[in-house]
Structure 1
Amino acid sequence: MNMKRILIGGVIAIGTTLLLQAPMAAQRGGGAPRPPVFPTKEQFTASAEAQKHVAAAKKLAGSDLQAEFENTCSYTGPERVALKRERLGLPPMKDYTVEPTKIFDNVWFMGLASQGAFVITTSQGLILIDTLNTTEEARDILVPSMQKVGLDPAQIKYIVLTHGHPGQTDHTGGANYLQRTYHPRVMMAKEDWDATLPAQKPDRPLAQRDMDIMHGQKLTLGDETLTFTVLFGHTPGTLGIFIPVKWHGQPHVVVLHGGGLQHPNRDSLNRFESVIKDYALKMNVEGILNAHPGIYQDTLADMETIRKNPDGPNPLLYGRERAARYWKIMDECATARVIALEQAAGTR
């Protein structure tokens, strides 16, 4: 099956269905409708209290984080490119397979322009983060991409799934095939195993439940130790994964936030703020990743820069001081959205 070119419109349709029909699905299941995950543009701009936090974020941004500020401090927060284009009335883009890119000495990006996976190399095997949308994509895109750069899929010791959506498989869809074929351990937050397994579809079976990830847990394989946090909001078990990386032999730490900074209520925001304080700032985290290119930065352009000049500076690393301001910008902007939501709901 040729998976090199697919229309992103299908991805848009799935994502839009998830966002717009979640309340209806909850009603069919007997639960309460899912509350909104971000305010309307009018609610956001009309809230004087929210706009104070936006102004604080803009001040923190200075002249060198303006693009990040504008992306992070919108009423929606960071968005997948496909969904943003649809919201703006723009035509869908064609998807394509991205050239496997060694974004750090020990981390590769592989997959599609709309949806990717990360392969972490260690002294005792590989850790795979996310698995693309389907068995076919894992088999026909991910595995050949690994083999193309000399990585053996049989050396995948752990698969880490950043999160899962009931009835949707954009991060989890290839895990069943990879689990059956190469027999790695498969890990996801307990909350998302609980949510996704009862809703799996016969044509897109999920991996067999294996290991539950808990907040604060670590995973060590060889010379690499990942630290997991649960940043609920986008899903109940969305992960924030702190990854030690190297660039030209120098150590750094980056975080993979699986949920696009969706922290739509006070409890979710409090968890996010505690993770910034107790993990990101203490660990001197210098970069942020997501399996959907384009959510936090122009990831595809950054990877092209790395491919063209692998000996140059890494555009995915912000440096400690600049990154620390970025985390505070994220906090201010997430706080602004929560305040606007609370005011709209009459709970503030």
Structure 2
Amino acid sequence: MNISRGVFFGLMVTLCAVPALSQRGRGGGGGGNNAEATEFQDFLEESIPLRQIQLGETFISAHRNSTFRPQVDQLLAEAYAKAQNWAGVMTTAERLHRELSGGQPQPKNPVYISAMLAALRTSSLTKALEFGDWVMTGDPNDINPYQVLATAIPEMLPQDSAQRKAALSQAMDYAKKGIALQRPQRVNEAAWDGAQTKLHFALAFVYLNLDQFQESIAEYESVLKTHPNDALAQYRLGMAYFFTMQDLVPSFTTAAKAVEDALDAKADTTQLKQLAEKRDSTAVSIMDARDNAVDALARAVAIGLATNHPVTQPAREQLEPLFKNQSPDAAAGALDQLLEKKKTELGL
């Protein structure tokens, strides 16, 4: 078997903020003269994004100090996002940050979160980090930037080894800080738990990229306790087990050679027993890791087949040689039978 350690890097997960954690309001604001209020209402009621963008830009230009800001900025950023004008989203956030530096941070954070996501859409990690820092500075308990950036950074790693290591360290820091946050009273438990799960998922992938496979396995298994039908988590868990197996092979080779050398040297029985036990325990660890890899990858394929998930093909490509190694004498169709069994176990 020859399975590359790069196979799991191409499956980009969906990046999104947690809606329940972003505070927003509509229709309020108060203040302003009658003409200003009328313009705001026209902007608020416009449903066509391009037209709403025009009305929003006109409003901000004419009423920079309006009490209807930053609500106008938030809706304007949303309109730019609907139009897939990511530069417009970021420009809106930068202007808001520049022009309204005072006041409470929470009303501005949804705009900065939108800009952070827009920056990632354009593969501008540097800008995403900047917008994320604005959110964290304004509200250290907002879990969104920690979740989004911990997820995004491992998917956008630089080629340079030192830079890659630094980026992964930064992603780990975001994930751990997000996990350590206490749930604000304004956020319901279901939304918070969902965000925490995403952070554990992100941390697991950071560990996987750092070849810290036992830590990665622990995090993925934690995620899968509550989300067993997550195909990508199952796939990456399987790969973590496979790489664990792969890393044990040199130790087994060394241990097996030590037994052979001891036999040639006519070593005493006690020494031979100790060396054989080490060889055999390593062999058992290898087989355990292989079996766990087969189990997780089979679940990934089963979920993928049932849901048309893009992980299906790469997971099966990794599964087939491992299954053959595990069951060399299996009858034709045995793997498909295993997949059907996994579907049943998962309720698919």
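Laboratory data are not the source of any read-out in this text; all were calculated from the coordinates shown. Note that the structure is predicted; figures quoted are calculated from it, not measured. Cβ atoms are built from the backbone, for glycine too; each structure is taken alone.
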Parent structure of the calculated result 2.5, given that distance in nm of label points 7 Å out along Cα→Cβ at positions 157 and 317 is the read-out and 1, 2 the choices:
1
Ranked by FRET efficiency 1/(1 + (r/R0)^6) of positions 221 and 261 (r between Cβ atoms, R0 = 35 Å, to 0.05), the structure on top of 1, 2 with the greatest value is 1
For structures 1, 2, calculate Cα Rg over 2.2 N^0.38 Å and state which one comes out highest.
2
Among 1, 2, structure where semi-axes √(5λ) of the Cα gyration tensor in Å, for residues 141-292 alone as derived comes to 41, 17, 12:
2
Compare distance in nm of label points 7 Å out along Cα→Cβ at positions 93 and 333 across structures 1, 2 and report the one with the greatest value.
2
Have a look at 1, 2 and say which one yields 72 for percent of Cα pairs over 13 Å apart, for residues 61-116 alone, as calculated.
1
The value 12 for relative contact order in percent (Cα under 8 Å, 6 or more apart), derived from one of 1, 2, belongs to structure 2
Winner on mean count of other Cβ atoms within 10 Å over residues 173-180 once structures 1, 2 are ranked, highest first:
1
Between structures 1, 2, where is FRET efficiency 1/(1 + (r/R0)^6) of positions 149 and 277 (r between Cβ atoms, R0 = 41 Å, to 0.05) highest?
1
Among the shown structures 1, 2, from which was the value -23500 of helix-only ellipticity at 222 nm (-39500 (n - 2.57) for each DSSP H run of 4 or more, over all residues; to 500) calculated?
2
